[in-house]
Structure P
């Protein structure tokens, strides 16, 4: 265990990261790589080899591993 926890976050083409996990049609997909496309879109490549084009106006929910030790300070 690496000391991280999974949190649900809202993502779009500007905020998506490698390692984010998306659930599509009940199946979990982890983002392995991304390619920037025209007009702010990104092509996401999953560990399964599948791809998805995320357009700038598309908002999705993802699970992201974060360390609770580096959260916001009060």
Structure Q
């Protein structure tokens, strides 16, 4: 089933996007800071969420991993 139609898969993709963008910005900040607006601004917004709300994102990743490993 496609990740768009499965809610749990959609949440997993969003969490992975947030974590990946935050990690890429920690390695090369200029790569994502250039594109703060437009379509590529989505990645910059994900970076901001990952950096500012990192404890909440980490808890969500742990809960999602637990649900994928033990509930599915």
**OP:** Tell me which of P, Q gives 0.95 when you compute FRET efficiency 1/(1 + (r/R0)^6) of positions 5 and 29 (r between Cβ atoms, R0 = 35 Å, to 0.05).
**Re:** P
Original post:
Can you tell which of P, Q yields 1.16 when Cα Rg over 2.2 N^0.38 Å is derived from it?
Top reply: P
Original post:
Can you say which of P, Q returns 30 when relative contact order in percent (Cα under 8 Å, 6 or more apart) is computed?
Top reply: Q
**OP:** Could you figure out which one of P, Q the value 14.4 for mean count of other Cβ atoms within 10 Å over residues 21-28 was computed from?
**Re:** Q
Original post:
Hey, helix-only ellipticity at 222 nm (-39500 (n - 2.57) for each DSSP H run of 4 or more, over all residues; to 500) derived from one of P, Q reads -22500; which structure?
Top reply: Q
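Values in this text are rule-based calculations from the coordinates and carry no lab data. Because the structure is predicted, anything quoted here is derived from the model rather than measured. Cβ atoms are built from the backbone, for glycine too; each structure is taken alone.
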